[in-house]
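Take a look at the structures listed below.
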Structure 1
């Protein structure tokens with residue numbers, strides 16, 4: 001795979017799961033001899049410190065970016081001309097749009113540049129529905145899915161997401177790819193000093209952006225039913241709503257904000273709960289399993305194939321069912337070693353090898369039907 005030139009596109013190094021996985025993948029591909037360039041609309045974000053580890057990072061410039069700095073979708077559209085110019089000049093063998101929010105950007109720029117090299121779209125999250133009052137974003141999502149047939153491959157992070165793609169765009173060439181989550185340093189990171197006094201006693205743990213997708217309000221109600229302390233790692237627009245709800249229900253709630261490394265927290269939780277209304281392939285759930293912690297999750301896309309019977313699944317938004325499932329998981333937890341073995345299937349190195357093999361196969365193939 002020496003000599004393989006790959007570009008990975010995302011908006012910014014923010015603290016979301018897709019961004020963590022992209023940075024993990026980029027670093028691992030570089031270790032495996034792939035020439036990797038990370039393309040960004042912005043270098044600002046909670047994970048910006050990790051950019052220095054990568055061999056090449058390019059921030060695509062546009063005069064429109066500064067006035068649009070608070071509008072991610074608009075910024076992604078603004079960089080299309082700059083991305084097309086970069087593709088024409090550098091001609092990577094493969095461009096991968098590493099998250100759903102840059103699919104339309106990659107499709108447009110790749111076409112504008114004359115389709116140099118192969119195009120991969122990584123389907124990292126739920127593709128249909130779940131927008132909760134965001135019609136513009138939902139419309140862009142539906143449009144991008146209809147155009148997936150123009151990509152050389154759609155890399156779906158779960159079998160359920162792959163099934164969605166095939167249903168919404170039957171002509172798309174879809175492949176399920178392993179999510180790179182667990183790295184060789186997990187054990188040392190879990191053993192780091194206890195980050196907060198609350199972790200000396202039993203706490204429920206959630207992790208993710210404080211946004212409607214994660215439905216942490218249901219988790220707060222679950223903690224109220226169980227009379228347990230609750231810690232949610234992450235930051236977002238719903239902080240005040242969650243704090244108000246917790247106060248009304250008498251739930252001791254700790255919101256420490258974005259945490260660069262959640263493993264010391266997850267490793268000391270009584271149980272991890274994924275309350276999401278929709279997902280792709282939730283890395284936090286895999287991390288909690290790698291820590292050997294009992295896990296409960298909603299029946300969001302991609303979740304059942306992760307848990308593989310090692311934890312209960314409950315309906316979305318049902319705090320009563322979630323509380324019963326958590327109580328059962330605490331009373332009879334699955335063997336920690338079984339959870340760790342399952343999480344090991346999502347290793348960073350194995351994921352990078354799978355992606356490198358896909359990129360290499362595409363680079364060696366002839367023109368695709370849509371570009372040739």
Structure 2
């Protein structure tokens with residue numbers, strides 16, 4: 001009798017989802033990934049430059065972030081800017097509306113602010129220019145956020161692609177403004193009056209306090225407000241939201257309105273408080289300078305929790321500032337710091353995989369003693385061929 005049973009070979013590696021992961025276990029993996037990312041950055045730096053060793057790498061890394069009171073102030077100010085931009089896209093992501101346009105929305109806020117300052121500075125009282133530039137920043141940023149929301153609500157367009165394309169349109173509009181205002185200039189609009197910084201106010205304290213207030217506001221908004229509850233319900237299941245009477249189109253537009261307002265504040269702070277200038281050459285060489293794209297990762301890695309975003313923003317700014325110092329001392333180029341931040345993001349994103357999944361390897365089959373092996377089945381006699389006895 002022939003046995004036709006097929007034995008399915010177990011795969012070498014297979015994954016299973018972890019259930020009921022404890023917060024302690026998750027944070028231990030994240031901390032380990034952060035330490036490992038720093039060590040990999042150190043090894044890569046030592047390979048790239050003979051001027052860098054383990055001791056000098058960590059020395060310059062911490063000096064670049066905490067070497068003086070001015071550097072600490074700069075670190076906290078940059079942290080606050082990243083935090084505001086991350087807060088701007090958080091309600092969208094919580095709603096599962098993938099708004100990748102935080103860069104362009106903040107850029108349009110800076111555009112509106114610069115447009116007013118360039119045309120009214122010195123022609124009206126300073127307080128009037130400041131008020132009008134702030135209003136223009138909010139209006140332009142909200143407009144840039146609501147247009148994709150209307151397309152999504154009306155025709156169910158792909159919001160990821162549309163908001164991404166709007167980023168590059170915003171950069172082109174900024175370059176057009178600079179060319180119109182200063183056709184023979186250096187490609188940057190510098191403002192000596194009409195900004196908050198021209199009044200002698202501290203850029204650090206304004207930006208830091210605005211970020212703190214917005215963080216508390218977003219935490220309360222998400223956790224305790226009716227609008228925050230509706231956002232979470234729409235994000236979990238739009239069909240369930242419609243069943244319980246939530247107008248999903250209204251929620252989408254209202255949420256993008258809020259995101260546009262926060263992005264407009266960020267754009268205004270970059271022009272009127274931090275830089276007193278406006279630059280728009282490319283997505284990396286502009287007033288926003290790619291911070292909007294980094295803010296997307298900051299928000300996602302913090303699981304859309306406003307307080308956790310402060311920690312994620314700090315880690316990003318710390319590595320960026322420290323790596324800049326290492327790159328300057330070893331003459332590794334301007335792109336070195338960005339590469340180090342990329343390594344950090346690679347390891348932190350990988351942690352989410354190991355937190356949510358467990359890897360299993362195929363167990364080696366135990367050896368069976370020869371005397372315990374089953375005897376082979378006797379072969380059946382072959383039937384005689386026709387025509388032969």
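Each value in this text was obtained by applying a stated rule to the coordinates, not by laboratory testing. All values derive from a computational prediction rather than experimental measurement. Cβ atoms are built from the backbone, for glycine too; each structure is taken alone.
If helix-only ellipticity at 222 nm (-39500 (n - 2.57) for each DSSP H run of 4 or more, over all residues; to 500) is calculated from each of 1, 2, which structure is the one that comes out at -22500? Working shown, then result.
Values: 1: -11500; 2: -22500.
This figure was derived from 2.
Give the label, chosen from 1, 2, of the structure having the highest value of relative contact order in percent (Cα under 8 Å, 6 or more apart).
2
Hey, Cα extents along the principal axes in Å derived from one of 1, 2 reads 60, 40, 39; which structure? Don't jump to the answer; show the numbers that get you there.
Working: 1: 60, 40, 39; 2: 120, 62, 47.
It must be structure 1, since only it matches.
If you work out FRET efficiency 1/(1 + (r/R0)^6) of positions 80 and 328 (r between Cβ atoms, R0 = 30 Å, to 0.05) for 1, 2, which one comes out largest? Let's see the in-between values first.
Values: 1: 0.05; 2: 0.80.
Biggest value here belongs to 2.
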